[in-house]
Structure P
Amino acid sequence: MKYTCCAAFVICLLSTASQSVGDDRNWSQWRGPAGSGVTTTARVVTQWGPDQNVKWRIDLPEPGNSTPIVWEDKVFFTQPLSETNERSLFCVDRNTGREIWRRGVVDDRPEASHKTNPYCSASPVTDGKRVIAWFGSAGLVCWDLAGNELWRRDLGPQEHMWGYGTSPILHDDLCILAFGPGNHEFLLAVDKTSGETRWVVDALDDAAERALSGPENDGNANDFTSEKQRSERLRGAWNTPILIEVDGHWELVAVLPRRVSAFDPSTGDRLWTCGGAAPLAYASPMESDGVVVALGGYGGASLAVRAGGRGDVTQTHRLWHKPRDSGWLGTGVAHEGLIYICGINGVLSCLDVQTGEQLWKDRAGEGGTWSSITQAADGRMFLLTKSGTTTVFQPDAKQLTQLAENELKETTNASVVLAGEEILIRTDEALWCIAEPSL
């Protein structure tokens, strides 16, 4: 592993998704304003610790896997409260960590999940006027920024032995959610002001999965015949779709079991589908110059496909395909034709977008990680491991060029948030705000 001092970084110009990136002080949704994990801020610190560059730290009631979002002077995050059967949204003051309000939904119905994936694992989303959170079986709920409930939708039971993880996103006047995995899987768009359904697409399509699977896909034919096994079989999608602009129009790209599909975000019409993806889809899709990279989980298949096609584009637009790949769970970032991604074992890799070739791999921090990589505008990348250690490194096509390792000594499955001059890190014990002290 090569360690270097801070050098001049390449400045990244961030192309936005369906909403403006705007003030770099805001981090409005999972993976940032464009859903890419990249922010326009370059003012955050590189080094910190429990007694270094901590602006504030607040204790949390119990562990949670979701990542905070930030809007102006407020920080929002979802939080399970097991004793009262609440799925909650907390709002705290960005400058002090003081709790401003908390709201939630009480739901005492049994809901399956894995012990490492607590309830409220989805991150909320905001447009600066309202904040929307998905609580699985407890529904999709919208509040204004003062904590007044605006609408609530019961979308039916969320049933999977490992729970859920996908977060809602915004496009124009729509809130879009990939509901699942389990017995009920669908893509849904609701009016963000009223909660009324604008379109819905069934995503539990075994015929499509069967047609797009086979030995070249995952080499592991699951049973498609038993209705009872829908929620228990080793398949499902926990990733959050992304919005990309292709030839002047928007495409909503989702990694579904055994396939990657793109939809018209305004209508829900399916635009194209590429086969060969893994049965387990954890990492969100990543886009680089019109190429979508989908990395499979737990040894499943990975692929890259050029966006903008129509119909089944497996043979015409797929650039590369790996029937068996590493165990990808967190999402990486695309930078100058390369993907930087970390496996669940804590090994960082650099992949070529066009070929899928692994250019290098190296260990980061201690232990494994579920976290996704976040990138500042000056190129610095931030990866949080389960041990609470954040590795800071700069993009390099030849090797891991590490700048710092910062330990908080608290376990976590969340990801780093960069907003303005602050870094937000959620652990199982606390929410940390990292920033250089004011003069």
Structure Q
Amino acid sequence: MYNPDCVNEESISMDRTAAGIPVVVDRLSKARISGYLVCFHTGSRDESPSQYGISHLLEHVVFRGTDSRSSLDISRTVESAGGQLNAFTSKEMTAYYGVTLDRTADVAQELVADVCLHPRLLQEDIDTEKKIVLQEISMWENDPESYIHKLFSETLWSGHALSQNEAGEEEVVMGMNESDLRSYFQERYRVPNISIFACGNVDERQVKAWATENFDPVGGGKRMDREAPRSNGEHFRIFPREGDHSYVAMGFPAYDSRHPGRTALRLLNTIMGGGMSSRLFQKVREEKGLVYSVYNSSDQYSDAGNLGTFFSTTDENVVEAMGIVAREYRLLKEEGLHHDELQRAKNLIGGSMAKSMESTSSRLYRITRDYTLRGKVRTFDEEMDALEAISEEDVMRVAEELLHSAHLTTVVYGKESEALQRLQGSLEI
């Protein structure tokens, strides 16, 4: 969905329908693409133990057909309009979107509204999609590079709903039926849990009118009642795995999506493990040759966040690699930033942001994420200004606040050993 003519154009508007539904539009008048997204503010963290995976399963099942269209009808219609229809489930939201040529934008709107409001939710469709979801869970669990993120989240947020994985648990998913999905749909896919987003060559007034006509009548939903997690100290867990390779996560609780220090945190995350010039890549891979890849990742939610380092290595190198990662975090706190390190991180983040602005789909996801998590959307220039305003002192203040051994969560997906067990409680940050 690349359009070089609209990279630097940005006109974001925010409004509400009469029923109070937020309508956020990123208008790009020179684009030849139009995208529409409906976000329901419910995800894996909002599921009870008997519902683990229901948000994700429902996301699959709605595409099996609506009251007036089969799944094949849906696919043929959107592809005939030069577009695609898709969805995603996260810990805090489930979203459905359609992106087409601007001249067939009415097709995207019609299909998105249809799958969101009139899914048929038949048992036969649910049974079929269960098989597909179980394959997805199996594929994920057999990909240790991805699975380590699940284990890290489960350990870091142990005992809290944020530890719940988006895909769900196999046994729970298998037990779900038509009644379960219909009840969940009727409770969660309603105002006040709806937000509407559009991006591309779209008209703000028309988008609001579409949202008003289709979604204002759908009231009576249950607003999500969430409780923020509490930091529960240091964790060290080993999950046994066959083979001679270990996958490791080392991280900390961090800021939520509205915290004023989130931009400085993003820079700290990049300095430590963002790109091949980062501290950890240079030290652990390039200098020591202990890993194939090492990188950082930071997740932010409405009331929590994390900062983590992820790498894989042979079992014989895992203890040394973990010690070096801990030492590099400690050295950052003791010695501060290197010359030009902060500006390189700013440029790396800025370049990534600029590239994402070239895609209508990426921009649609961006405004959805920002508004859903923060209640507002910053323009690209505002994001860049916020990035450039961060000083070395800001980054060091975040490091001093977050990087502590007492808050360190360490997860190893590999072979247990005495050397690994001795590391518990001894990694000094």
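Tell me which structure, out of P, Q, gives 3.7 once distance in nm of label points 7 Å out along Cα→Cβ at positions 111 and 303 is calculated. Among P, Q, the structure yielding 3.7 for distance in nm of label points 7 Å out along Cα→Cβ at positions 111 and 303 is Q. Looking at distance in nm of label points 7 Å out along Cα→Cβ at positions 263 and 399 over structures P, Q, structure P comes out largest. Given a value of 3.9 for distance in nm of label points 7 Å out along Cα→Cβ at positions 175 and 199, point me to the structure among P, Q it was derived from. Comparing all candidates, it corresponds to Q.
Given a value of -500 for helix-only ellipticity at 222 nm (-39500 (n - 2.57) for each DSSP H run of 4 or more, over all residues; to 500), calculated from one of P, Q, which structure does it belong to? Going label by label, the one that fits is P.
If we compute mean projected area of the Cα convex hull in nm² for structures P, Q, which one ends up with the highest value? If we compare mean projected area of the Cα convex hull in nm² over P, Q, the biggest value is for Q. State the single structure among P, Q that was used to calculate relative contact order in percent (Cα under 8 Å, 6 or more apart), giving 17. Answer for the origin of the read-out: P.
When FRET efficiency 1/(1 + (r/R0)^6) of positions 255 and 391 (r between Cβ atoms, R0 = 30 Å, to 0.05) is calculated, the result is 0.95; to which of the structures P, Q does this value belong? It was calculated from structure Q.
No lab work stands behind these numbers, since they all come straight from the coordinates. Worth saying up front: this structure is predicted, and the values here are computed from it rather than measured. Cβ atoms are built from the backbone, for glycine too; each structure is taken alone.
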